[in-house]
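Student: As structure tokens, here come the structures.
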Structure P
């Protein structure tokens, strides 16, 4: 029954959607556009009926549908995301939406587990598709620019917002693989960088040592809530999405606590419209199940409200969401182009389709403005 209802709703929803959905017998649905091949309709609609927010992506993972224009197809769906389901049915979401597992809660223990499930997959995996800076966040392009240069431009933008210069005592929340800490140390700053990923810490330390900066950068395996130092500047790039809504007050209170008066924060965050954030805050989605457990993308308003609950103030910001779409396009192209190398690490074809969907799904969100990315300059 749920599969039949899902099939009926899907056919109605795509009637005016700018896609061409091709069935096994050659029949088509949609208004025309990038092609989505529906190989196993019965299985596809069964997955949608069981849980549409998870089933659509799972159906791609197992081959129920495919597309050589994946980001284009997903962009068409993303552009109509708020209207695909009839308004009356949207009112039922509180009863049908799956809730987050209690194990995904972002307390100190849960955060470590959530981060390890993604960032500890394999340093070699990430190295295969990221640029040589090993930066896993949006680049900031200026015209036709190579990815490495655009990533360094983004890092410099965050450091400038935080006022990082020679002699600055800098706290970084979320080490990644060390690119920002290295860049800050090259300015003459001393850096304490926090991570809860053991794999990232190991490689970051190796990269910092290779850059000859081990005397200026310390990478600590420590949760942000456990930090007790005092700093001139704090920098954090796309880490707040993993904090969880109930812990945002603790995150911004920590920023306020560790900063000297007059100190500054350079914060980069993925954002989404406030009404969509509120509507999706309790929903358990494909991204949560397979990519980022426990995460929630904040709105600009939510960040402003949490900042203003302290004596911190936002002095400037800039948005560059289309640059994230381009960053993701390049990552996905490299990921697929180096698949043989990635497969040799032990990853299978289901993983390939999962990550291809994740990267294209994210690109689509930024393309249509459902997602944005913004840097904030914050002062105490």
Structure Q
């Protein structure tokens, strides 16, 4: 079997060997509970957790006390949105988000709407970008929070987070940013940007699955959120339970590596992504979604018209690709992100997401272009729909 070419790093990244090495002692010899500070072994592990908190904080420009460890971004999203809904009900129950947000945000808001929340879902332009004037116009006296992602998980389109934060602060509205796909890929300084809350997951930056972090700005006394888990009072009483020490150590080490490599790696990945797009967009009736908007350096979403994305993926079994977000990969519905950008169901079903990563090479790109180009040409050659397109009978 040929080596798998992995172009699905937005779904999850491989564990960096240096991260695994840092984690191993906490599976074996350093197994104490971080809350057991009455003995030396527990205090040593607790100190390691605090070191990881410092490492994560440094990656995003926060202070360690502003970092709460979680099981990942989905938990943090639920914690923030449900907590704000509960604690700010006296001020209002109006929230603002966007139609292209991750399902973890959209599904949580759907739940809160059943509880009495009012949610404004902003539209996006065909390139996936937001209209900031529309955002500001949507703010009401009873608006309590704006929830907008840093960068889209399907297209890589980056929102103008600094400007969104400025709008939120100007209107005394909380701003929560799901930065899961952006952390470690582009520079982020939450303190300078005056973000209120931000979440991330370790497994998106070459760390382990099942651990993440929530940033909550301490300098603002107006922020309150609620605990989803009650019990021992761990993590500033926001998340009770025994800490996942190996996972937290892994997240800390992943943050260190990401910070060290961020600038050169972003440039390298952007060059690989651009080469991939140049090769694949040479095919007729193909286009990149969100290409004209600011994007993450490693993400490309390409529609191959008059083919199903699933057909292409089956035809290239040695290349790992995605036809949408991993959170909804089992559904047959077209991507809600691409639909919000104005694509038809047919074109949305024809889109593939390429998300490159640390361990991809130039050879991967060349092989990927060759195999995918060959597959698309072969599939189209036997397609009656494609023959009609070539004959000019249909668009």
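Bear in mind these aren't lab numbers, they're just calculated from the coordinates by the rules spelled out. Note that the structure is predicted; figures quoted are calculated from it, not measured. Cβ atoms are built from the backbone, for glycine too; each structure is taken alone.
Student: Looking just at relative contact order in percent (Cα under 8 Å, 6 or more apart), which of the labels P, Q belongs to the structure with the highest value?
Tutor: With respect to relative contact order in percent (Cα under 8 Å, 6 or more apart), the highest-scoring structure among P, Q is Q.
Student: Looking just at distance in nm of label points 7 Å out along Cα→Cβ at positions 6 and 318, which of the labels P, Q belongs to the structure with the highest value?
Tutor: Largest value of distance in nm of label points 7 Å out along Cα→Cβ at positions 6 and 318: P.
Student: Here's a follow-up. Just checking, which of P, Q has the largest value of FRET efficiency 1/(1 + (r/R0)^6) of positions 54 and 214 (r between Cβ atoms, R0 = 41 Å, to 0.05)?
Tutor: Q
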